[in-house]
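Dropping the structures in below, format is structure tokens.
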Structure P
Amino acid sequence: MEEIQMRELLIGQRIKKFRKKKDLTQEEMAGHLNISFQTISKWERGESYPDITMLPSLANYFEVTIDELIGMDEINSSEKIENLVRQWERNRKKGKHWENIQLMKNALKIYPNNPLLLVQLSASLERMEGSETEKRKYLKQSIDIQERILQTAPDSEIRGSVLFNIAVSYKNYGDYEKAIEYAKKLPNFYKTRESALLYIIEDSEEKREIAELAVKELSEILSYCKKYLEDKKWRMENSVVNQE
């Protein structure tokens, strides 16, 4: 079922790509295929999909295979990456971090600059055990990979996650100036994705889901802040007692 949904998701994008490659308007393509241009517009926007019986005609029209038309290459790549991530997770639970490093390095030979695989590689490097010198070496490798992700990844959610992680990594590495530099690049509480979506989205159920997730994440942050303040208060009180 997931594969069918992926094919449906990709086919509109592929039709648009092949149409533009032929330098055709939607109206011209519609005239050639004896269908309405509104139908083609809906395909390309993902609002509807061609009937399966039309796939051979469309493939012939664009002079491509049906697999190329529906994006099987991208589907297969997506499935392979999902399998790699599942294997990474199984290894992680067993503490097989060195195996995960090799797994991700080999995968990146096939899918270079894939941000998800780079994130997994970075995380595995930071979980490696060894002497302090060895752990510092792995941490530096992780930082270099995170810098690479920030240079290449367009996805804002991935970039936000990596910005947070690299700030912590630099702190652990002892470079506090870099840690602060990256931490300050993160969004503040007010101007966030959630606050914008809650303002824009009108569907009440979707708003509720966004609000619940925001409250959950904020609760975790507040819990961390509360624990820090309580620990600090205890240390200060304990310091006063000891001085007396």
Structure Q
Amino acid sequence: MNHIKNRFFILRSINFGLILIIITILFFSFLDIPIFKFTRTLNGQIFWFFENVIDPISNIFDPFNIAVLTLLFLIAGILLRNSMKEPSKKALILSRFKTSECIINTSLKYYILIFTHIIFSIIFTGIWCHLLKYILGVSRPKYFFLEGFERLDNFNILHKVNALPSGHTQAAFTLSILFMIYVNRFSFIVIIISLLIGLSRIFLSMHFPADIILGAYIGLIGPLLTYVLFFEKKFKAINLEKILKLRVFIKLLYYKLYL
């Protein structure tokens, strides 16, 4: 089984990427400022919603928090794998879960790959996003309108000023695509939440629309690229018929604490 076989084919298309870049350029050149100014005329309850509901959600699902949690699972999986090399502990695990050594070892290999991919994707995509911020040097609305910064200032070392692409939007869509790759449920809800997080950056005066568009694309494509380049062959080598369900695997990791 391939996690993304026959899925996300549009996202993986070079033509789609080129179209998104063209759209980003068009928004940057012609639509960013008019749209941003238009949002200032909208009902204050919309601003309240994004500031008090959506922004706290984005803080909870911060990639750093997810990466730390995933790292803990990864460490637990590695420790369990080491325990399976000790005859006494292996015997206890096999008797407790009534399964074969092959299934446990295959499950360990599978879930450790997932945890590694998640962490690697968060780091790789985040670095890519922030490197582009530095190279492009597009100023945030408050710096452009209130402090006289140029709209475009390539290689601007004042990182807090740089806006394109949006880091919050990139992070939201990175977590979304990882969720869809490995869970493949509630995709519509996950995408809607990510879109709202992206829109919140406009209403909180942190970004223009072009920042959101490019941030979303980078967030989506980053994990797919890391999967294809570094993990696809490894996943294909695993027999998924010999994999424990996630809830059973988590119980297995929990049981490891008592060994």
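Comparing P, Q, where is FRET efficiency 1/(1 + (r/R0)^6) of positions 22 and 206 (r between Cβ atoms, R0 = 30 Å, to 0.05) highest?
Numbers: P: 0.20; Q: 0.80.
Largest value of FRET efficiency 1/(1 + (r/R0)^6) of positions 22 and 206 (r between Cβ atoms, R0 = 30 Å, to 0.05): Q.
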Origin of the value -26000, where helix-only ellipticity at 222 nm (-39500 (n - 2.57) for each DSSP H run of 4 or more, over all residues; to 500) was derived from one of P, Q: P
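Can you say which of P, Q returns 29 when relative contact order in percent (Cα under 8 Å, 6 or more apart) is computed? Let's see the in-between values first.
Working: P: 10; Q: 29.
Of the options listed, only Q reproduces it.
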Across P, Q, FRET efficiency 1/(1 + (r/R0)^6) of positions 118 and 150 (r between Cβ atoms, R0 = 30 Å, to 0.05) reaches its greatest value in structure P
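Given a computed value of 1.11 for Rg/Rh (Cα atoms, Kirkwood Rh), which structure among P, Q does it belong to? Walk me through the numbers before you get to the answer.
On the way: P: 1.11; Q: 1.07.
The value was obtained from structure P.
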Where does the value 2.3 come from, among P, Q, when distance in nm of label points 7 Å out along Cα→Cβ at positions 62 and 198 is the thing being computed? Q
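Laboratory data are not the source of any read-out in this text; all were calculated from the coordinates shown. Computed from a prediction, not measured in an experiment: that's the story for all the values here. Cβ atoms are built from the backbone, for glycine too; each structure is taken alone.
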